[in-house]
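Below you'll find the structures, each written out as structure tokens.
Computed from the coordinates by the stated procedures, all read-outs in this text should not be read as laboratory data. Worth saying up front: this structure is predicted, and the values here are computed from it rather than measured. Cβ atoms are built from the backbone, for glycine too; each structure is taken alone.
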Structure 1
Amino acid sequence: MPRNLALLAVAALVFGCASNMSATAPGATAQLAPTAGNSAKGTVTFTQRGNDVVMVARLTGVPPGKHGFHIHEKGDCSAPDGMSAGGHFNPSGKPHGDPAGMEHHAGDMPMLEADASGNAVLEATLNGVSIGQGANDIVGRSVIVHKDADDYKTQPTGNSGARIACGVIARS
């Protein structure tokens, strides 16, 4: 009987530690607001999962179609056109590119696509960024939604056009 109790105690300890680990994973959130003349808005959440960051975006008011979607270097959305957010977050000095490829800015994210009603939902695993630590920390940076699709080739922006929404990334 004592052996069974010991095994039960160990199992409870392991389960308790595992559930606490997921509850304390570093997280961050950006509340996106439209830039002047636009209506795109929503929330982007980031959760650290090991060496990667899981990103979930939920937006409304986005023009139907594909849009460039990036983390930008400055956490400043004060300019009416979003230009105060600076360029793409690129601490490693890499060329702009498709986040599914080897070479790309840390801030290059998959394309955001809105349906005919202007709703866009995207979930992606980002590598090369972190929450709250190191040179690749995204906290205090911004998320930008662009007017046009990203061609993943044109340097340094992907030719994705004007900025239609901006939000500063803050710890959550």
Structure 2
Amino acid sequence: MKRTLIGLAAAAMLGGCQMFREEGPKATAELRPTKGNAASGTATFTQVGTKVRVHALVSGLTPGMEHGFHVHEVGDCGSGDGMGTKGHFNPYGKPHAHFSTPERHAGDLPALKADAGGRAEITVELDVLTVAAGPSSVVGRGLIVHAQPDDYRTQPTGNAGARVACAVVRRAG
């Protein structure tokens, strides 16, 4: 009886471990408002197996509106308007598209959907970005929140409008 209970406990523990994938390197971004805007927040990027978990919390957005959210090529927020980050991060030369499609920019993220208080939070796992070193690494890139929704069609930007918040993605720890 005792041996059976120990066996069951061990099986349960092993089964439980399979539900959790090992986390790898992490990166963070502190979003600051661009000139004349109020949006700010944080984002974390965590390597989880072959995917990257992105968690973002942003406030100061237009209440009830969607805002485009993208990783951009260059980690440079010094211009005050976010334009120093250049275009969307696209190491594989893909078209701009919805974040759920396989043929897309590495920097195409889900829209931020602001609540009535102008606050948005997302958690999503993506398969094109990495935190680890390599051509699709998010580390050192720019992170931008846009004023308008992303239409996921207009090339190469998604017609998401002005840049209301900017950050540089930096390796954590």
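Among the shown structures 1, 2, from which was the value 3.3 of distance in nm of label points 7 Å out along Cα→Cβ at positions 42 and 154 calculated?
Details: 1: 2.3; 2: 3.3.
Here the read-out was taken from 2.
For distance in nm of label points 7 Å out along Cα→Cβ at positions 58 and 74, which of 1, 2 scores largest? Mind dumping the intermediate values first?
Values: 1: 3.1; 2: 2.1.
When distance in nm of label points 7 Å out along Cα→Cβ at positions 58 and 74 is computed for each of 1, 2, structure 1 gives the biggest number.
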